[in-house]
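Here, each number is a calculation from the coordinates, and none is a lab measurement. Fair warning: this is a prediction, and the values are worked out from it, not measured in the lab. Cβ atoms are built from the backbone, for glycine too; each structure is taken alone.
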Structure I
Amino acid sequence: MNHIRFVRLLRNTWLVALLSGLSSIALAIEKNYTVTAPDGVKLAVQESGDPNGPALIFIHGLLGSHLNWEKQIGSPQLQRYRMITYDLRGHGLSDKPENIEAYRNGGHYADDLAAVVEATASKRPVLVGWSMGGVVMSNYLAAYGDAKIGGVVYVDGVIELNAALITAHPQVYAGLSSEDLKTHLDAVRTFLGLCFQTKPDALTFGRLLSSAAMASWAMTRATPAMTVDAAEGLPRAKVPVLMLYGGKDELVNVQPSIARARQLNARIQSKVYENSGHAPFLEEASRFNTDLTAFMDSAAIAAKGLE
């Protein structure tokens, strides 16, 4: 074999190996599909990371979508995990029923999460819920217990919908429910701005704003009256539970929320990110990802004790 043919063969072999590797990475990074909830609502589900790694299920908050978790999905530190995101009903790419009861009954959100856990066949996944995602997890615990999960992380999680735990922004919430398009969209922008002590770059904020504007108005109107089962759900959690809050949160009253959660489950651990607002997973992403990794390790140890 002459030198030129050898070089070409070597180059072609290298290209095949490279393309195969890139193909494997692409498959590991993104997978999109739908899961159907018990009431027929189709939920958009996405997967990233190592498909064979320990599972994380991320649950966004009000007016969010799976895009909220881009600092986690893109983190090299978390690529060893199987990262599962999904859009809540009424949000993002998931179905948006017009029936108010599809949102007011918080049990539907619990059923949605249970359907995702079941469809993904993930072994004792750790749940990570932001803001309203905390309600989803509490309702799930109340309805299904913790037998199929490995741990729970509340990120500026809503514990209960009452004045002691939720900061009052009456004009904003009235605007979100308004039938006037300008009033509604202005309120969406204001609400999203309240999520941050340190606002993301313009591109990220614009993307999150566009995602928020996609949310169902019926869902937005129904959410203030949504049933919350934290009083039943949190006491049922025997798996590790961690609460992470931004110290400058303008939507949730941090210390009263932690105190109320600990009334319901004394085993709960908590950390406060003093430089963050309502979204520490974006505002202090590196620290958040490190804390999440440490929690995953502790949850894995706890899970072995349950086997």
Structure II
Amino acid sequence: MEKSLENRVVGQSPALCAIAQRLRAAKTGLTPENGPQGVFLLTGPSGTGKTETALTLADTLFGGEKSLITINLSEYQEPHTVSQLKGSPPGYVGYGQGGVLTEAVRKRPYSVVLLDEVEKAHRDVMNLFYQVFDRGFMRDGEGREIDFRNTVILMTANLGSDHIMQLLEEKPDATDADLHELLYPLLRDHFQPALMARFQTVIYRPLGQEAMRAIVEMKLAQVARRLRQHYGLETEISNSLYDALTAACLLPDTGARNIDSLLNQQILPVLSQQLLAQQAVHHKPARLRLDWDDEDGIVLEFDEK
């Protein structure tokens, strides 16, 4: 399982190993039968692979990313939003429509549930998950018990991210034990101890230049593969482009997710426009070189040979 995860989530081997070990124990029946297959709090800076971990687990464990249920808990900062997750009780507006979370799990009981930005949820919303983490069930607004025992629950948070980055700057060889010791008081101040006892905290470290370069190469390889499939183009990518994208993703408060923004906003629109222009004049180039210029941005060179 670790290999499948590390093929897509770069630079987080200790975190992925911790998740895989817990899920293996659940699969072999060595953990209590009640409760989900695993409940994890993934914490650390943005753009370090937390969401990609959820996508990869859904693909690896349940056959596709369609088995990922994502709930952004930043939208549940008021106590009354509990009913949106589990459905309204009899006599209230919305009764019979089901809850956002309970209906999704009822329809896809074998799934990864991603609770994003969990630190922003109201405490009443978090209290809703005690029975899920403990028994593996949530009672919806219609009184039905929705089974969570075949789900993997991932919660993400940026709690303590600044502290993690500061410690690693001061002590680059800090161990996971050092990071857990640093974060524990912050987590304890935010989550009830009884709730903390029901999940495993997994820390995602900031990505270094080598890991970020590997992610950039992976993303551009996907673009090159699509160009080959759809247009028969062989693509050459310059080191200048790799370097520019890697540097952009290493800026503060960006992370690996910035590569998707750069691709979607600066590279793919230009590439699409040029491909359509080539088709309009009935040119069928065989090769494409992608380069980067600090002033002009993405540079495309087509070759018919």
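Supply the structure label, taken from I, II, corresponding to distance in nm of label points 7 Å out along Cα→Cβ at positions 232 and 264 with the calculated value 1.2. Checking each candidate, the match is I. For which of I, II does distance in nm of label points 7 Å out along Cα→Cβ at positions 48 and 256, calculated from the coordinates, equal 1.2? Only structure II yields this read-out.
Of the structures labelled I, II, one was used to calculate mean count of other Cβ atoms within 10 Å over residues 32-39, giving 17.4. Name it. The read-out comes from structure II. Suppose you compute percent of Cα pairs over 17 Å apart, for residues 184-239 alone for every structure in I, II: which one lands on 61? It must be structure II, since only it matches.
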